Structure formats: C-alpha cells, structure tokens
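> Heads up, there are several structures right after this.
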Structure P
C-alpha cells in the first residue's frame with residue numbers, strides 16, 4: 001500500500017521531468033549548435049569553478065556562437081569580438097533586453113533599476129536620468145578631483161601606518177572606494193568610524209556576499225529551498241539597503257534646490273522632474289525607481305572598482321619591472337614636488353596602458369550581464385529566437401590569440417606605439433564595459449577613479465610579495481566578479497612619500 005502511494009506521488013514528477021526534457025530537446029534545435037543537455041541540470045555540470053574558461057573550450061568545438069543549457073533554459077554564448085559587435089552595436093536594440101532572474105528581482109524589487117530592467121520606454125527614461133546625472137563627475141575634473149584627493153590622502157595615511165609589514169589591502173581599498181561612491185551619490189564623505197558609514201559598508205558587503213552564494217537558484221529553482229538560509233540572509237540585508245536608499249532620497253527631496261545640485265541624488269531628482277524629457281511616463285516613474293538608480297552606483301560601482309584596484313596591485317607585484325617603469329614615468333612627467341592630478345592623465349602613457357591591460361587581463365566580469373533578444377533575429381547566420389538569453393564571454397574576447405599575442409601575460413607595452421605613446425586603437429578585442437545600448441554608465445567615473453588611486457599609490461609606495469610567502473595568485477575566484485583570492489603584501493614607502501607625509505598633502 002505504502003509503495004503504491006509513493007509511486008503515485010513520484011510518477012507525476014517523473015513524467016513531468018521527462019516531458020519537460022523532451023520539449024527542451026526539441027527547443028534546442030532552434031538554436032546554434034552546442035552540447036546535449038541532461039534532464040533538469042542541462043549542462044550546468046560541465047561548467048566547473050571557472051565557467052568562462054569552460055565555455056571558451058566549448059567554443060573551440062562548436063564555434064564562436066553556440067548554445068548551452070543552464071537548467072532547462074537554452075542560452076546563446078558569444079565568444080569573439082566580431083559576433084559581439086554584430087549583436088551589441090549593429091543590432092543594439094534587438095539584443096538590449098534583460099532576462100528574468102530570481103536574485104535580480106529580489107535586489108531590484110521587481111527590476112526597477114537600470115542594470116536589470118528590460119529594454120523599453122521606462123528603461124530609456126532611467127538610463128537618461130542616470131547618464132545625465134553622472135555628467136557632473138565625468139565632465140570637468142574639479143569637483144571629482146577634490147573628493148578623490150581627500151580620500152587618497154586618508155588612504156595614504158592608513159597604508160603608511162601599516163607599511164613595512166605584511167598587510168591586507170582589500171579592506172583599505174574597500175572603504176576608500178565606497179567613500180568616493182558615498183560622496184558622489186549622497187554628497188557626504190564619512191569618517192570610517194561613523195556608525196552610518198559602517199552600516200552602509202556592512203550592508204553592501206553582506207549583499208555582495210549574498211549574491212555570490214545564491215546565483216545558482218536562477219538556473220535550478222529547487223535550490224531556493226535548499227539555500228533558504230542564504231536567501232533569508234540576503235533578504236535581511238536588502239531590507240536595510242532599501243531603507244538606506246529611501247532615507248537618503250527623502251532627505252534630498254526635503255532639501256532639494258534646483259539651483260544648487262549637490263550630488264548624484266540631487267541630479268536624478270532634478271532630471272526626474274523635467275517635464276520635457278522625451279518618452280517620460282509620470283505614472284510609471286516612482287521613488288523606488290530613483291532609489292535603484294542610486295543603488296546601481298553602490299552595488300556595481302564599489303565592487304568592480306575595488307576588484308580592479310586589487311588586480312592592479314597583484315600585477316605590479318608579479319611584474320616589478322613595470323611597477324618601476326610606471327614610477328619612473330610619474331616622476332619624470334610630474335616631478336618630485338607635487339602629486340599627479342587628473343589633468344596629467346594624457347601625459348602618463350604607461351599608467352593609462354597599465355590600467356587598460358589590467359581591465360583586459362583580469363576580466364572582472366568574465367561573462368558580463370546576460371542580454372535578451374527582443375525579437376526573432378540572427379547572429380553570424382544562425383537564427384536566434386525572441387527572448388533568448390545571450391551571454392558574452394568577455395574573458396575569451398580578452399584572451400583571443402587572434403587579437404592578442406601571449407594574452408595570459410600582463411604587458412602594458414602592447415598598448416604603446418612606436419613613439420612611446422598610449423594607443424587605444426590597439427584594442428581590437430576589448431570589452432570591459434560592454435558596448436552599445438547597454439554600455440556601462442559609470443565607465444568614465446570608474447576609469448577616472450582607477451587612474452587617480454593607482455597613480456598615487458605607485459607614486460607613494462612600492463608593493464612587493466611578503467618575504468618567504470608565495471606571490472598572490474593570478475587565478476581569480478568566480479562570484480559576482482572575478483576577484484583575487486585573499487592576499488597580503490609588503491608595502492614600502494618611497495622616499496618622497498615619507499616627505500609628503502610630513503607635510504600637508506595637496507587638496
């Protein structure tokens with residue numbers, strides 16, 4: 001009797017799995033070639049700890065555009081720059097959509113941000129609001145440079161206090177980067193001991209950790225129940241996060257003066273009130289949308305910039321000759337009596353090349369943010385159905401031997417021409433900020449921040465491995481970014497750094 005009951009309960013589930021699998025196999029025929037999926041899991045079992053590298057291997061077998069199943073969801077993988085340009089540039093609006101995601105839906109309260117909202121009129125409004133609001137930090141260096149100077153001064157002191165002994169940089173860089181974001185967004189620079197800053201820092205760190213631990217539930221929905229505690233912790237952090245965003249928006253609205261735009265939040269309030277804005281729909285644009293435009297700056301801006309800075313230091317440790325060449329360039333161009341400024345950027349060719357090379361080699365978002373087709377389309381001759389999720393393998397694009405010689409090596413000179421000048425046109429296969437309609441909004445701010453912090457760090461300090469210990473790993477760990485493993489460094493102040501520390505650093 002018990003056996004019959006169990007069979008009666010299990011049989012419908014088994015039949016459903018078999019039926020779904022058969023339907024999925026038929027659906028796979030509509031897509032470019034790729035590996036045959038298993039029931040339920042699809043091809044997830046093949047990906048391993050470094051899915052970007054696994055997908056790169058499969059492209060050798062199936063071509064630069066192929067398909068693969070994440071659970072019972074068939075996706076298209078793009079593995080070279082030519083197909084990527086066709087999708088993101090030539091057919092930009094067709095590939096501008098975003099697929100549904102359980103985790104993204106939680107973080108954005110139903111896709112109310114710029115990063116994960118599907119393509120449409122409201123997204124265009126939010127994109128315009130965000131882009132216009134960032135112009136105050138991307139055009140004209142004065143305001144941005146002041147806040148970067150103040151933060152780099154504090155970072156200098158904190159590193160100097162711990163120099164000449166093994167130290168961990170993630171915390172030091174993390175608080176500096178987050179404080180810059182706080183100033184951009186809220187117009188406030190916090191003391192590191194301020195409870196309000198600690199709450200922001202803790203909340204952002206908890207959300208990043210939660211996202212890293214729960215992404216698989218998008219492809220295997222049953223994991224929502226097996227990972228219930230992780231999802232519960234993420235939701236708890238999001239409650240605090242939403243409250244922080246709401247409090248700041250309310251505070252800014254109460255003190256808003258359209259003739260005195262203080263920061264990014266003021267700016268989005270101003271542009272949201274612009275009745276002449278094209279394609280604006282008053283009834284749809286809510287405070288929650290504005291809060292998530294702010295939130296995108298925190299989640300995306302802080303983690304990616306921090307990760308890039310850490311990789312820059314790791315490459316300096318592994319390639320000390322380049323570290324010394326960069327230092328020599330800084331002292332030759334700038335002299336010894338002042339610090340580098342943003343206006344020096346075009347004269348510091350090797351610095352610019354090193355940052356570009358770091359963004360290429362580290363590929364901190366190796367598979368980017370998935371796109372979705374808005375209609376039936378084609379790609380290099382293959383038919384791609386409407387609502388297909390499309391993943392671009394940025395890591396493979398940045399390691400394509402057809403475009404890069406010895407791509408696994410850090411070599412900033414690949415960006416330098418015969419006249420010893422930085423040459424951006426050498427980037428024939430380069431996509432750290434995506435492209436087309438969905439290109440990263442914060443690209444200019446991120447590159448400016450990286451230049452400022454990196455140049456001043458190399459100007460002030462020499463970074464080396466800890467004596468007697470292995471050098472930091474060059475293999476990253478996959479989470480929401482391709483981040484370095486935890487590492488310590490030995491930091492030695494340069495002579496001029498000690499001299500400057502005894503005087504007032506230039507504001």
Structure Q
C-alpha cells in the first residue's frame with residue numbers, strides 16, 4: 001500500500017511537472033507568436049518603407065532621365081544650325097536623306113575661299129614684280145638715276161615719231177632694294193596665309209569630329225523616339241529603363257537601373273521579326289541562349305559581366321550586362337584616329353590578360369569577334385581600364401569539337417573580316433580549322449590600328465571587297481608606315497602575335 005501511495009505521489013508530481021512544462025511551452029509559444037507578429041509587422045513596415053524608397057528612386061531617376069533627354073534634344077536642335085542636319089530630298093518616286101552643313105562649316109568654307117583669293121592675288125602681284133626685277137648686272141652696269149629720265153625720253157620720242165599706235169608703258173624697273181623689299185612682304189603674307197590655312201584645316205578636323213558626334217546623337221534620338229520602350233518601363237519588375245544607348249540589327253541597348261541591386265546596368269532587348277518563321281526564331285533564340293550560357297560563367301575584371309536573362313514575350317527577350325560609362329575603342333579611334341604607343345600598349349596588355357583567362361578556363365573559349373567596337377573604354381579614355389564584350393560569335397573548345405589541329409569553323413562568313421586571320425577564309429571540301437590563335441591575330445590588328453590609325457589589310461575596302469579579292473588570304477607581310485614613328489620594340493613585340501602561319505603565331509596564353 002505504501003508503495004502504491006508512493007507511485008501515485010510520484011505520478012502526480014510527474015504530471016504536475018509536465019503540466020507546468022506545457023504551461024511554460026504555451027507561454028513561450030505565445031511569446032514567440034507575439035514576437036513573430038511584431039517582426040511581421042516590422043517586416044511589413046520595412047517593406048512599405050523599401051517600396052517607398054524604390055518608388056522615390058524611380059521617380060527621381062525618371063525625372064533626371066527626362067531632363068537629360070530634354071537637354072540632349074535642345075542641344076541637338078542648337079547643333080543643327082551650327083553643324084548641320086539631314087533633309088529629305090525627293091528623287092523621282094523615292095525619298096532620300098541628304099546632309100546639309102551648318103553655318104560653322106559654311107564660315108570655314110568662306111574663310112578658305114578668302115585665303116585662296118588672297119593667295120591668287122599675291123601670286124599675281126609676284127608675277128608683276130618679277131617683270132620689274134632689275135637685271136642681274138654688276139654695280140657699274142646697273143641703271144642709274146640720271147639715265148632713267150633719258151630712257152623714258154627716248155621711249156617717248158620713238159613711240160611718238162615712229163609708231164602710229166600708242167604702246168603701253170613697260171613696267172618700270174625697281175632697284176634691287178625695292179625688289180627685295182616687296183618680295184619679302186609677299187613671302188610674309190604667304191606665310192601668314194599658310195598659317196591661317198593650317199588653322200582652318202585644324203578647325204575643320206575638329207568640327208568634323210564634333211559633327212560625327214552630332215550625327216550619332218541625331219540617329220540615337222530618332223531611334224529612341226521610335227522605340228516602344230522610350231517611356232521608362234520597368235522590365236521584369238526590376239530594371240527601370242532610362243535612355244537608349246544604341247541600336248543594332250535586331251536589338252536595342254538601354255541604360256537601366258537595377259532596383260534590386262541598386263546599380264546601373266545595360267539591358268539589351270532582342271526583338272525578333274514577327275514575320276520570321278518559327279524555325280528562324282527558334283534558331284535565333286537558341287543562339288542567344290548559347291551566348292548567355294557562355295558569358296554567364298565568365299568572371300574576369302577585363303570582361304563585361306552578364307547579370308541576368310529573361311523573356312518579355314514570345315518575340316522579345318533581354319540580357320542584362322554590366323554598365324560601362326565610357327564609349328568603345330572604335331568610337332575613340334574615329335574621334336582621335338590613333339593614340340600614343342604607351343596607351344596602345346596598355347590596352348593590348350589588358351586584352352591579352354583577358355585572352356589568357358579565356359584560354360585557361362575549362363573548356364577554353366575563342367571570342368572570334370575581337371574588334372575595336374567590342375572593346376569598351378571604362379572611362380572613355382585610352383589611359384584607363386578596358387572590358388571585352390559581345391560573345392555572340394564565341395566558340396567553346398570542348399573535347400568533342402577540338403582536336404590537335406583545332407576545331408571546325410562552322411560559321412564561316414560571320415565576323416568582321418578586317419580582324420580575322422587567313423585561316424578563316426580558306427575554302428575547301430572540309431571546313432577550316434581554327435583555334436585561339438584567331439583572337440591573337442585580332443589583337444595584332446587592333447594594336448596596329450591604335451598605333452597608325454589605319455587597318456593593316458583592306459583599310460579602304462568593304463567586307464564584300466575583302467572577300468571577293470581574297471585580301472586577307474593574299475596578305476604576305478605587314479607594311480609599317482613611316483609615320484607616325486613607332487619604336488622597334490613595339491614592332492618586335494607585336495610580330496610574334498601576328499604571323500601569317502598558324503604554327504609561328506603565339507597562343508592566347510603565350
């Protein structure tokens with residue numbers, strides 16, 4: 001009985017403990033629920049606050065973008081008068097765009113005409129002066145002041161007595177001092193005109209560079225005004241489009257703001273032609289997805305980062321890229337033609353650094369479309385950092401496609417011909433073999449263009465002419481221009497990258 005009582009007592013104590021434990025857990029649960037509710041309210045409060053911040057950011061960004069658009073259009077209208085504009089001209093049943101220069105160019109033309117007129121006047125006066133040049137005789141035979149009236153008197157008498165016609169007076173000879181005095185004046189005037197002409201030419205070149213910017217901006221504004229994305233839409237509930245950066249064949253690139261990451265980005269909008277067949281659309285989309293997969297895995301400071309990829313509808317999809325404030329190398333060379341050797345060397349070193357990375361990753365990648373247009377200058381100058389972009393034609397050198405002799409070039413005809421090596425133009429029963437030495441050749445061409453302001457092969461030819469005339473295949477040696485002067489070290493450094501035969505050419509990691 002005592003044992004039973006003890007067991008019952010222990011049981012009651014255990015039950016009380018459990019009930020106490022349950023009460024404690026219930027109270028703790030209530031506290032946790034209360035804390036969760038508080039945290040949920042706090043979270044909602046922060047979400048609301050974040051949404052307000054995002055809304056305000058969008059509002060301010062749109063206001064800023066709108067002001068910038070307005071300012072760019074006002075400046076463009078002002079530059080139309082100064083630099084020129086396009087006018088629509090009718091030719092029969094068709095209309096074409098024709099460029100008309102502004103008053104700045106017209107003033108330079110008038111100044112040049114005035115200089116030419118002055119030069120012609122001076123040359124005419126110099127010819128007259130030559131007729132009055134004293135004969136090259138000794139001092140004893142030089143005409144004296146006393147003999148001059150006698151000469152004029154004899155001429156007058158002879159003219160009056162022997163000739164029924166009145167002859168024009170011959171130019172009066174000058175003394176040697178007078179002749180040299182006039183000659184020196186003419187030389188000084190010609191020298192001054194030459195200086196003015198050089199200043200006019202320098203101003204003309206400067207205006208042409210400014211006009212190129214103006215034309216580029218006119219086209220950009222026109223493309224932006226005709227874009228369906230011009231009114232600051234937010235794509236994928238994240239990317240606020242600000243203004244158009246450029247337009248390609250089937251794509252538009254917008255400067256955008258990533259509302260999640262709070263950073264600027266470049267959004268490339270691919271728009272397929274709605275009249276295309278489904279098969280063609282699928283191939284284009286497959287090609288873009290392939291580029292995205294290649295680019296997404298790359299992580300190097302000299303390669304533009306690819307952040308995101310998404311679709312808007314069946315005919316439109318977007319890629320989100322790292323935004324760089326500056327322009328590309330092609331734009332820089334069109335404005336400045338060339339750069340110093342140090343600047344060119346710095347750019348090439350950075351490109352080679354990126355190529356080394358592409359060659360060392362597994363599997364290695366051939367960019368295949370290296371050219372100034374795909375080299376971004378981060379701050380817009382030739383003395384800063386660069387980044388490589390556009391992997392649309394890149395090749396993956398995996399084990400299945402890459403052998404000892406390289407990999408088959410299945411996209412022959414694509415690319416920018418001035419920057420492709422001879423092996424890309426070989427035509428035969430089998431497709432040509434390529435390797436990362438394609439990019440090495442391209443670096444050599446870019447280096448040459450940066451130094452000399454011209455392409456080494458096919459400089460003034462179109463892509464079609466290069467292909468038809470086999471310009472690259474016929475290239476046997478590189479001709480270095482005399483000017484500008486480039487050090488032998490630079491020539492020696494670039495030549496191993498730029499051999500016409502594959503075996504002699506450096507690799508991407510060499």
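Any read-out appearing in this document is the output of simple, stated calculations on the displayed coordinates, not a laboratory observation. None of these values were measured; they are calculated from a predicted model. Cβ atoms are built from the backbone, for glycine too; each structure is taken alone.
> Out of P, Q, which has the highest value for mean count of other Cβ atoms within 10 Å over residues 101-108?
With respect to mean count of other Cβ atoms within 10 Å over residues 101-108, the highest-scoring structure among P, Q is P.
> Moving on to the next point. Given a value of 8 for relative contact order in percent (Cα under 8 Å, 6 or more apart), calculated from one of P, Q, which structure does it belong to?
Computing relative contact order in percent (Cα under 8 Å, 6 or more apart) on every structure in P, Q gives 8 only for Q.
> A further question on this structure: Tell me which of P, Q gives 1.66 when you compute Cα Rg over 2.2 N^0.38 Å.
Value 1.66 for Cα Rg over 2.2 N^0.38 Å corresponds to Q out of P, Q.
> Can you tell which of P, Q yields 18.0 when mean count of other Cβ atoms within 10 Å over residues 37-44 is derived from it?
Going label by label, the one that fits is P.
> Sticking with this one: Computing Rg/Rh (Cα atoms, Kirkwood Rh), for residues 21-324 alone for each of P, Q, which one ends up highest?
Structure Q gives the largest value of Rg/Rh (Cα atoms, Kirkwood Rh), for residues 21-324 alone among P, Q.
> Using the calculated result 5.7 for distance in nm of label points 7 Å out along Cα→Cβ at positions 133 and 373, pick out the matching structure from P, Q.
So the calculation was done on Q.
> Comparing structures P, Q by mean count of other Cβ atoms within 10 Å over residues 125-132, which one has the largest value?
Max of mean count of other Cβ atoms within 10 Å over residues 125-132: P.
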